[in-house]
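Trainee: Each structure below appears as structure tokens.
Taken together, the values in this text are just the output of simple stated rules run on the coordinates, not laboratory data. None of the values given here were measured: they were computed from a predicted structure.
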Structure 1
Amino acid sequence: MKTFVAINILIFESLYAFYVLKKVEISPKIDGIIDDVWENSLIFKDFREYSPKEGEIPPFETKVFIGYDEKNLYVAFKCYDDVKSIRKTLTKRDEFSGDDMVWFFLYTYEKDEGYIFATNPLGIQFDGIKIGTQSEDFSFDTYFEVKSFISDSFWSSEFKIPFSSLRFESKEKNEWRIVFIRIRPREYIGFYSFPPISQNNPSLFEQAIKIIIPEKIEYKEKKNEIIPYLITSQTGEREERYENDRGKANLGFSGKTKLKENLIFDYAINPDFAQIETDIPQIDVNTQTALYYPEKRPVFMEGSEILRTSSNSFYTRMINNPLYILKLTGRISNSDLYFLSSYDENSLYIIPFEDASFPITTSKKSFINILRLKSTLINQESYLGFFAGDRRVRKDEYENGYGSILGIDARIKFLKNYIFSYEGVYSNCKEPEDSNIFKGIGIKFKDFTDKFDGERFSGFANRLNFSAIFKYLNFSLYYVENSPTFRSDIGYIRRNDFKIRGISIGPTFYINKFSITTINLNFDYQKAENFEKILKEEYFGVFYNINFSFAQTISGMSYYKFPITNIFNIYTLNYSKFKNTEWKNFWINSTPFKFLSFYFSNGEGDAIFYEFDKVVYLRYLYFSAFFNFTKLQISSDFQKQIFYDNKNKFFEAEVFSLRTNYSFTQRTSLRILLTYYKNYIGIYPLFTYQINPFSFLYIGLNQDTYEYGEFLKPKKLEGQRHQFFIKIQYSFNF
């Protein structure tokens, strides 16, 4: 009881306190060693555990120091510990996990969107964006310095965050918010914070302390950045025989101009979008919809958090081969702004239907424009948004059409724990008249054909959600619909013609004894129909998740019962109706040793095999392992699907990948990726020298080989395609 009262007093004090930062007389040297320069800064040390044992005093003390000068914000952590037990990885920035870490969330506006800066005991950089209750977005990169130091009784880190790396509106008195986090993974993963965080409040922003820089931030900064690149490559490919080209070179550049502290103009001419980080293969058998691959191209990743919509109306990988990109992002008054304009020389399509979609690559050229606005509404954690997008495909021998969308969305948080959200989108499309692009397969939707024949149609999508988030209970009630004619030529819409309503209830039990920390339960019900009121699917589901206090172990099971499943089958061009199917799954995630973690999942149950138009039995296996030897990391992933008909195995598919990464220094590393799928073996070595996120040297090879014979018993290996490349890029600031 005394602990509970003390914690609530600390929370109350932190919520209503303002901490005025002290200007440092001598700027700290960023080497990880906290010296006497820091003694005059603000110091915080009353950390408390917030997960899984909320309110407990951590076993080791943590201190935080914070100050500023004319150009930078300075933050330092001093983490006392048994240093033999700390976990650390030497790798590229943003790529470590499972380590001891220190974080801080910095909110420079009075809204629930903040920066993340973090590191581990080896000083590896980690940065991202945190918005509301959404998961952290680590695609964001900016300039900052951090170094760490390991002593005999503690480890420490020093951060130097240039004000030029932040977006804010400079005032005579700058009021920001900040939360400090320490993560200590041992038998279980302990999360400690200052100020103390209550899990009964889903908002990190509300619980952050307020810090004040008591003067206007005025300094001469470099407002322009030019990033030229040069890539040379040599490619070979097998057609009737293997042929090599003579090699080629490509030159281009991107740039950035800071118009104001909170307004950035980005541009790129002939940007290089060679896929340096290779996509891991996905199993694509027995699926009727287009696969999703995450965006990895830097020019699209900054500001992507503003562009996100629940309907997936925007998917920047639809901009396939741009000649140029112009982008304006920032904040004006109380509104976030995102504007993008581009010219794509190889336009993509994802053509959605009721239970299927078809990805198409073309040589068509198109102009693309996207506008997104989000304005603060009612309070700092609510907003009203507007978005619009348009793609106009250039006329060649055919009229090639267009696709436009217009939408609004809103999020209203009230009474601390309740959130209401809505999104509505209107689409207007004209298909290309060139049916050679897509001849269709005979699907009819409303009064339209599925082939590209110049038809015009409009559609709509709606999303409604009401949720409540408490420490001991999560609740969500939702409604989702896409009309039969809803499309977005610049989005990821993999199906339409559905109305879905559902409810999810998830209680959490904090046990903290019998080697169990928490138990999470979830109960789901969902019902779907199409716009002709045909019942498509109904299911009931339950799953549990148990967090153990040994070996960082999490284990769980799920069970789903489908009284009705009614799928439009593209093989029969008719509905296939099945009753009383079920699916169950078991998984476990654990770190039994400091150097080893693994994940295993086994799912099995009824599945519709579309080509046979019948229910079969499916077993799904997934296993991944991660070995961490500080400088050397080895990770493997294996997926397998096995289909049975009357207990007889008739089909299987598997994907395997092995990734090895060795870091010589923080800047220099060698990665070798091996993949196997459908008898294709991929070998992708990559040498990296990276000064910062925007200045680097890559030397790599992409090699695809076909295997004749049984898996791991090849009769013959035959090269299919290769590409050797060298890419150099450097950032100039002025």
Structure 2
Amino acid sequence: MRIFFFLFGLLMSVCGVAQTLPIDLHVWQFSIDEEQARPLIVKFEKKHPYIKVHMQQLSWDFGNDKIITSLIAGNAPDVFEIGSTWGPHFSQSGVLKEITRETAPYRNQYLMWEPVMVQDKVYGFPWLVGTRFLFYNKTLFEKAGLDPSRPPRTWNELLGAAQKIKALSVDTYGYGISVAEEFSPWHTFIPYLWNSGGDVLSPDLKTVVLNSKPAHQTLSFYQRLKPYALLNRQEQIDQLFAAGKVGMMLSGAWNFKSIQKTNSSLDYGVSPVPTPQPSQPPISFGGGEMLVILNKTKHPKEAFEFVRFLTSYEIELGLSRTQRNVLPSLKAALKDPFFKEDSRMKGFAQQMLTAKAPPTHVGWIKMEKVLSSLIDRVMLQNEPIAKALEETSGQVSQILNQTQKRGAISDERLAVWILILLLILILSLWLFRGDRTARLGEISTWVLVLPWVGLFLVFSLYPLLYSLVISFSDYNVLTSRFSFSGLSNYILTLRDPEFLKALGHTLFFAVGTVPFTLGISIGLAVLIQRGVPWKSLFQAGFFLPVVTSIIVIATLFTFFYSENGFLNFILTAFGLPKPNPSWLINREWALLSIMAMAVWSSSGYYLILFLAALQSIPSSLYEASRLDGANHLQQFLKITLPQLKPMILFVVVINTINSLQVFPEIFTMTKGGPARSTTTIVYYLYEKGFSEFQMGTASAVAYLLALLMGVFAYFQMKVLREKS
């Protein structure tokens, strides 16, 4: 009996120790910086001393990619934040924990449940929300003879106000229309579509209703606004509104802080989205941040406890007060006196009450890009509305009819199969090569190269084989499961008009940049070799872009090409015409502008290579030619170029391969716009893999690109060698 009590006491002690061990809860979010997060974590851990919270802030540019990568790698956090437009795809993927029962008591107390609901099941908790509303410049209203205390409430009033403000000066715009982006154009267009009675999908999400009279009416209204509007990216519109150059715009509450920072003296107001008729309730786009729990978390109870902490009245209201660019999803918090004291926050909160989420279809991520492209086609390319609506409706219908496959095989099995095949291959090569004595003699050699072979197999050959298998399958990137589909990914890719356009843009980019880069780098190398003044300074200056990050260069050139950028300033100073809309918004000039930047940024690298090649040419060849009476041009054509042919071959092949893989410039400067006019193969691959979660298709595109580069390299080497 004593032994029994001793063992029982020992067991209770062990359980007690286990219960006191802290639980590590990992949280990823976008909305709170470290300074704001620290006191919240301390407060939560004080109430829950057995939970240790590790919170990390993600960037909006790459956060979604990091979440997807972590899900693939199997090290995703317990709790993470997703945007409302990502909600449908994540909710239907099987990676999120269902919290229908846990959220039942709170369902009527919060806004914006739709993005994380599938049928009647709940997979997330709404946290912070936002919407789009009208900003208007009161000073410009007064100058234009408008009443600054009465912003436009109808479409006709908005049109009339825009016309009067535009008449003030050439560089003043009545309204800002977002174009040439993936997200902002549809964000600011869909409120007008909804207010006119239109929509993209039917309420049951089974029918496309975009090609309708309300949609035609909305696009016609946009066209009527165009003569008085600035057509640009939302960021540029926001900046010019803050500078007092734009009279009105539909935008978000992030402008409250940016305007205070850049132009605190700006006198502006906010109001609901104008509607076709004055009696209509103003509907706007509603979005927000959703807190979700990983399905495989080891601590579901503690994870939900932390979610409830972040969505409490005190925390949500405190974040809204501090940040002033988000609203609490808790309805009771929206009634706090804070939202009555500040007129702008009051207008923000009032619009949120009549905002609604976009259709919660799993394919909405693809549909929103098609919608933005529709706006670009009508506003930038002047396509007939009827034609653009019909074609866009067809594209949306194709997305609607696509089915999401769960996959029948886990990629863990695939990994095992690939490793077994690699081992069999290595053993076979070793066993069937030479006699037994020779093989034993090679063991010492294999021992020496084994570290390199191991790294090569794990980090090079294995991913290559893995992606090759994935290219022949339907792969669910979130669940890491796949089912074989044969050649369908390759066939569908080659039939996809968007891929063919991306292929055309990529080939145009390569053909347009390689010859110019080659000619400029050879020309500069010859000039420097012949002893121009400040030779070292020229070399360093031309090589500087090579050692600078291409992202930094692309960002600088984005401002260089902007509406108020340096290039337009120079053209205006000399009385030369400038494109309208501006360079990167203009479908005809966008890709050419990026190509010009690429030539400038890469010429320095090839300049150094050609300088090295020039210095290896014997000077006796030039001395002998001078004795024969050859001039500089003859020396260049008969001596320099023939001697440079090996280096020319190398530069042409390498430059062509780099040009066919162009991506960071597109990602930073245009994101494939306007109207998909700068989408290249690698950017198309990125969209398929990380935006649309079609890793099978993305892998197929990668192998098609590799084949294309191989074909180009083969023919270039063959042609140049034959000429040699």
Structure 3
Amino acid sequence: MDFLLDASRIFFRWAHVLFAILWVGNSFFFNWLQLALKMPAKPKEGVEGEVWMLHGGGFFHVEKKELAPERIPKHLHWFKYEAYFTWITGFILLTLVYYFSGGVYLLDPSVSSVNHMAAVHLGPAVLVLGFIFYDQLWRSPLSNIPLLCVAITALFIALTSYGLSQVFASRGAFIHLGAMLGTFMAGNVFFHIIPNQKKMMKAVVSGQSHDPSLSKQAKLRSFHNNYFTLPVIFIMLTNHFPEIYTGETAWITLLVILVTLAIIKHFLNIAEEFSLAIPASIVTGIVGIAICLVLASPPTNIAETVKSWGQIIFRFSHVMAAILWIGNSMFFTWLTMSFRPQTVPEEGVDGECWMLHGGSLWHVKKMPLRPGKIPTPLHWFKWESYSTWLTGFVLLVLLYYHNANEFMIDPSIRELSAQSSIIIGIGSFIVGWLIYDTIFKLKLPMGLRIAMGLGALTIFSLTLHQLLAPRAAYLHLGAMLATCMAANVLIHIIPGQKKMFAEAEAGIEPDPSHSKYAKMRSLHNHYITYAVLFLMLSNHFPEVYSHPLAWLFAVGIFLLGMILKQIAMLESKIFDLMGAGFLATLAGIGTILFLLAPSSKKRCQLEVNQGDGIVLSTLAATGFLITMLTLFSPFLCKEDTGDVIKVEPIPFAKVEKVIAQRCTSCHSKKPTDPIPVPAGMHFDSKVEILRFAPLIYKQAGVGKAMPLGNKTGMKDSERKVLKEWYEQGAPAK
């Protein structure tokens, strides 16, 4: 059972992040698309604006069209599963981490006396009742006074934040506030945006004029989601920010940050009309941080305060940039697979795709770049990848290189100096890129080059695990792959596009080899993405990175990511059906009936588009992996214990001694080591040790994730004491 829970937590965290990137990335893209629209030089009937884009060697023309019966195509793509699956996987993850953990992260006896079962009921109730209040407010006549409704919504969020902080542990309170706002967003899609779009389409197809209030309501709820996005993402990252979620005024600090982010989002939304949007956003951020510092207790160490806020800012910036980059990458890959031949062929058009998002109809045409026909403005996509890598590297410096002795080095693996470990880390990026780039420049069959690349990755993984601490090895392997992705953009994709652009500007037919090579490197990035996401999340997976075969698991994860991507790119409907089947298994018998019930003729004839297939087949393949791991876990985890022998009971005093010597330098109300730990996770008393026994067992007993870098020198015999004590029922005597 523990193995299944651990595997499920790993999968659902990865899946939740993946679907969130798809949803938020698409949302940001369409929001940008709306802002970037320009009226055509020559007015076109039914066209409300157009955008020209260049991405991954492809040239795209986007038009926003008015809804009319003659413009409704047979194949129209909707965007809904991303939102649904983000919420579903998020709620399952919330259940696995907070509700199934015995209340370790959910409750704090110093905050309230609420018992675990009551808290488990209260958490989902907050999500449901919160959405009902918000939804009914914006359905009421008060919605005709938007500013009043905004004020009431803000007040409701503030009161909810305060109420949760009086019941749950700080981390539990923060995560439930974020989950409630996430429920607002998913509920807006499920109950308003998609249903209204369906009603609009039904009216238009039948030749009637659609009710304009439907589009207005859909756009309003999409507008709400746009402003909720930054606050929700920040809250979901706060488990990394003990500086934010600790203290009596933590709920006020959070509200200040949420308001600050909403204001910044507003400035970004009006950037086309407001030339000072970026400076105004920066000033707003500085003011918000200043208010947070005033609310918190006066800093005793200015340098540590600057470092802490640097970590917060760069982690949030890194995640936002990664969502933009990966979200755009996945969108354009899906778009390329979704192109179909035009019903009425146009000269120079390779394919078209029709999309419906946020109540608007979008028509995308793919075409080659023609000499002398360079549209202006032409939008490129490059800063997302550059900013992702740069913010990631700064974050790596702040978190790992600044604390190299704790995070980079494990003396039981290799005795290294801090400087040596940093050189190895940075060197791995450079050497990894040079090897990868050299292999794929060779004039050899692609299959052989892929095999060479996998071989190099295996050697790289094994080498890093022989030199660095396991957690650092996984992170650097992921960072090395991400460096290859960013370098592909910087050194191959963008220069290739520039060559095409220059040739077309000069009146020369662009060399198709530039586009072909750029697309190949873009495809590489596409296949690497899933593995990089997992490796960057691996600090949450000590069961994986502390395993003796962690180096091999990393290669397996890379291969699995490639397989998932390949499955998602196949057009065979069997994979759509597999995806629907696994999704139904996760969602319940009701979903099975909804998807497969023969009584609904339209449901049986529903054509699952390729974009939906990506989502469904990903669930299918990963669900299959979890099933296989669960079935074979007894063999994978089996230990040869030899003859059965009598195990002597481990007295609590022995456990307490180990913890006092090896753990309380950090996990104490009066720590001697300044490394921050999750709020309230102290081992000063018997009650606290018993409360956190499952985590002690997992992190320091069966795993070696703690102490960090084995800084306190915990011995294997001491880990055995913790392991056997917990397996004996964690007795208090």
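Trainee: Have a look at 1, 2, 3 and say which one yields 185 for volume of the Cα convex hull per residue in Å³, as calculated.
Mentor: 3
Trainee: Given -21000 as the derived value for helix-only ellipticity at 222 nm (-39500 (n - 2.57) for each DSSP H run of 4 or more, over all residues; to 500), which of the supplied structures 1, 2, 3 does it correspond to?
Mentor: Computing helix-only ellipticity at 222 nm (-39500 (n - 2.57) for each DSSP H run of 4 or more, over all residues; to 500) on every structure in 1, 2, 3 gives -21000 only for 3.
Trainee: Quick check on the output: 19.6, 64 is Rg and Dmax of the Cα atoms in Å, for residues 118-333 alone, derived from one of 1, 2, 3. Which one produced it?
Mentor: Working through the options, I get structure 2.
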